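Listed below are the structures to be examined.
Nothing in this text is a laboratory measurement; each read-out follows from the coordinates by a stated rule. Just so it is clear, the model here is predicted, and its values are computed rather than measured. Cβ atoms are built from the backbone, for glycine too; each structure is taken alone.
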Structure I
């Protein structure tokens, strides 16, 4: 019967036996399969929670502030909260494992949801923004999940495993906003403040996600990977490579640049379409197709990354982003062209994020992985927030077509710097 047993479990948790206990390769593979499915379920639940937040945040911010101009601060606060918690959660993962790190991130977000309800009940706009900062920790945990899927993955499956977890976000992102109506009915029935009922579903989803992480991520994938590296260098070669700092830095840049490109254009698209007479239904459809492009085909890009290479797939993502920007720029007056551009934008983001995250993971030695992953999520969130703010200024100055061309600087930079991603250190052969 396969099993790690109590000694192995102690070692995987960082006990004193960690350096001298062996783990069978079949057991590592079994833990990895279970980890990927557990993380995927957690992403579905986290997506449900986050989807409801996004759909209601702007409305609540406008209600409590009394000014629609402040409605965008809800999303900005969540993004800032994500950036602020990304590095601390990565450090916690390094010290205590993914299980605790993901649980803490979701628990902080759960507190944030409770504070949202309290803020609406008290009519406090500053408290509402503070609650969204806390909710950002849940998004940071969701981002970290994709890296957790790669802790025990091999070269042959790293991109696929990571992309499966990214794909799982689709379910929650699509279902979350659609729970607003039923949530309001439930909220009214139990006497909750207006527009806060859907957060009941958020609370339930996050509690289940916490339970999933606590019960299924045993042994912890990151701690088990650390243990294998210490005790079985030959076996560790399957999922740990020598450190390649130049390639890792390029991966961080490419991920952040793709995210900044996507957020800058996507955030201004509803405003642009509304000014050109598009109905709210058309705007909603355009954004739904964009979200589908972001997540639905991520496993395809993961498999491509494993089969054709990380940098080639990342370049495909950059080409898709370039095509999206050109389509949106030269077809800015056409709703159909803008919609096509948004779909291409989502696909380009997906390919770049999946391949870039995979490259970052395998270009980092075991002891540097989590720190770089945390910094990558921090940079990604910060660039996205900055891009959304600056995009509004550029839109007012140059229009939607001009915005798409200006953002293209990020894509061109990623293309020109792509040879850096190939500067990977040669794999050392361990002593017998």
Structure II
């Protein structure tokens, strides 16, 4: 049974062709992996399959959808209502399919079970969920509508390996029930695990078709290099503790040291407290305890830090789209911190920002666009450039490679390494990508239940 048929699909934005004459078909229970570099058009294709597009993007061509199509976006925050508890939203969505109360309740229970979302969390708001819990809540919210086709846009972004494996298992079960899956991803391990057919996009065009195995080839083993020696202690964290709004402890008296020029990876399961630790170091979440950079005590809140102290620690959020203003070109926003925190004139800051963005694979014409016209991976690179242009003493990177393909991930890491070499910048790399951590980190700190176990 054919569930989706696309013919001659094109997408244009401001004179730029994002998708060019895309054709595809999808049957019941099939999996189609859409592969391609960041900015290739994967997310635009995913929205188009729902008959939707980002602001300023015009679609043409035909998309036949005999059944309902639902989207699980790259960042769960895009579909979780920040001011409403998870449970009532799920029940409202179930009511779109079921008039009977018992049927609605059963649909919510089934969706939570399929997504492995703990029913005890239904009364929580999205901000009270960990990254993995939020991803499962978004999946339950999507499944409760009973879609014939499920589009997954980088569904493993920000997830630890165990949670990613769990998601793959859930998707196999969803597929077995007859739901077709469209996987938009650069995560080759997840694509291999789900199998099925694949297409590869380059600059919006389909350049290859076949099975996932044919397009990806066999896995390539990674090599683990020796770590570099760290310099004098640059970042010193002592007794860091913080609780959520309900009083539940998130961090318990964390102690942490990192040397000048060192890359310290912070790993752990979703919900362990990694992101909270990074935000506390950056002054974005007030906590008890102390944070010192080069011996200087920093106020717990960024609003109380001086300009020099704000420059000293820069934080790159795992959801870059939420950190860019919608109405200003990307290059202006990347250049602005150099003006504010380094005192560079606007022209020089813009030139430096453009050079840095080019090194990260963002051409001048892309950087001149508004944030909404860039892919998640392109915005992630821009967010890192915005932090690098400040020349910080400590750079906190929260899952900065999770939205990137292998080539752009390497470009990004090369740029960060250059900063470490030129300015002895200490990098706190928060990541679930254990092979990457083994390859690039000098040391690893494991966060478990709010405590650091080095």
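Tell me which structure, out of I, II, gives 18 once relative contact order in percent (Cα under 8 Å, 6 or more apart) is calculated. Only one of I, II returns 18 for relative contact order in percent (Cα under 8 Å, 6 or more apart), namely II. Could you tell me which structure in I, II was used to calculate distance in nm of label points 7 Å out along Cα→Cβ at positions 217 and 289 as 4.4? Corresponding structure: II. Please compute mean count of other Cβ atoms within 10 Å over residues 89-96 for structures I, II and give me the label with the greatest value. The structure with the largest value is I.
Comparing mean count of other Cβ atoms within 10 Å over residues 161-168 across structures I, II, the highest figure is found for I. Out of I, II, which structure matches -27500 when helix-only ellipticity at 222 nm (-39500 (n - 2.57) for each DSSP H run of 4 or more, over all residues; to 500) is calculated? Clearly, the read-out refers to I. Can you tell which of I, II yields 14, 38, 32, 12, 2, 0 when P(r) over Cα pairs in 10 Å bins from 0, in percent, for residues 305-416 alone is derived from it? Only one of I, II returns 14, 38, 32, 12, 2, 0 for P(r) over Cα pairs in 10 Å bins from 0, in percent, for residues 305-416 alone, namely I.
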